[in-house]
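Colleague: Below, each structure is written out as structure tokens.
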Structure I
Amino acid sequence: MMLAIYITAYFLTQIAAHLIFRWGGITPGMYWYGFVLGNIFGMSSMIPYIFMFRILTPAQAVAIGSGGTFLLLQIFMYLVFRQPLNLISTLGIGVIFFGILIVAFGAPQVN
């Protein structure tokens, strides 16, 4: 149960950080706001990430954390900023998804 909370908190803070960075980068005059707010969310995302390492192996924590963030970020970038995905990108996202599953379920959890 706690693992699900840590993963969710990590994903939410990472996605918020990236969306804010993107917003700050494309909105005139908002660069520094995006930079500061994005880094606040990005730094705070490390707290649940550290706790993920207590429960998972390093390979699992990195695969789920980094890979999962990448996958969710692609969805949110499309929904929020209408960033298009082509066929090759979609295939790459699928490969990453299956890689995450293989790493996440291929090794025992550390307790």
Structure II
Amino acid sequence: MGNATLVPGTKQVYVRSVEPGKFLNNLKGAVSKAVDNGLNVEIALGGPEKFPSHNYKNKDIGGIKFLIYTTIYWTKMEIKVTGRSDEENETTVLEIIKAMGEQVEAHT
């Protein structure tokens, strides 16, 4: 994924959903929890040709396009959380990544 310097509260991961329903429910649940706690969550999806190619904010994730993009091939995903201290934002990003479970290959 390169050596991009990311601001605190931002992580990049590669995902490929092998259990789409579980993946999406877990991700939506973690994002909803963060938003309900007053944080802003942005998720960007893309591939090697273009990044980002799809952007989602707060609870506006999901749907057929989102599932297709994360099930057909490995997708680069960037998760950015803002609204609180750097430490709280970073903790929330890690909670969202943890919620995706084994769907995440690696993160920076």
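We did not get these values from a lab; they are worked out from the coordinates using the rules stated. In this text the structure is predicted, and so the values were computed from the model without any measurement. Cβ atoms are built from the backbone, for glycine too; each structure is taken alone.
Colleague: With Rg/Rh (Cα atoms, Kirkwood Rh) coming out at 0.93, pick the structure among I, II it was computed from. Intermediate results must be reported in sequence, preceding the final value.
Modeller: Details: I: 1.02; II: 0.93.
Only structure II yields this read-out.
Colleague: Please state which of the structures I, II yields 3.4 when distance in nm of label points 7 Å out along Cα→Cβ at positions 67 and 91 is computed from it. Write down the numbers at each step before the final one.
Modeller: On the way: I: 1.9; II: 3.4.
Considering all the candidates, the number was obtained from II.
Colleague: Here's a follow-up. Of the structures I, II, report the one carrying the highest value of relative contact order in percent (Cα under 8 Å, 6 or more apart).
Modeller: On the way: I: 30; II: 44.
When relative contact order in percent (Cα under 8 Å, 6 or more apart) is computed for each of I, II, structure II gives the biggest number.
Colleague: Taking mean count of other Cβ atoms within 10 Å over residues 27-34 from the coordinates of each of I, II, which one would give 11.4?
Modeller: On the way: I: 11.4; II: 19.1.
Source structure for this number: I.
Colleague: Given a value of -12000 for helix-only ellipticity at 222 nm (-39500 (n - 2.57) for each DSSP H run of 4 or more, over all residues; to 500), calculated from one of I, II, which structure does it belong to? Can you show the working numbers first?
Modeller: Values: I: -26000; II: -12000.
Derived from the structure labelled II.
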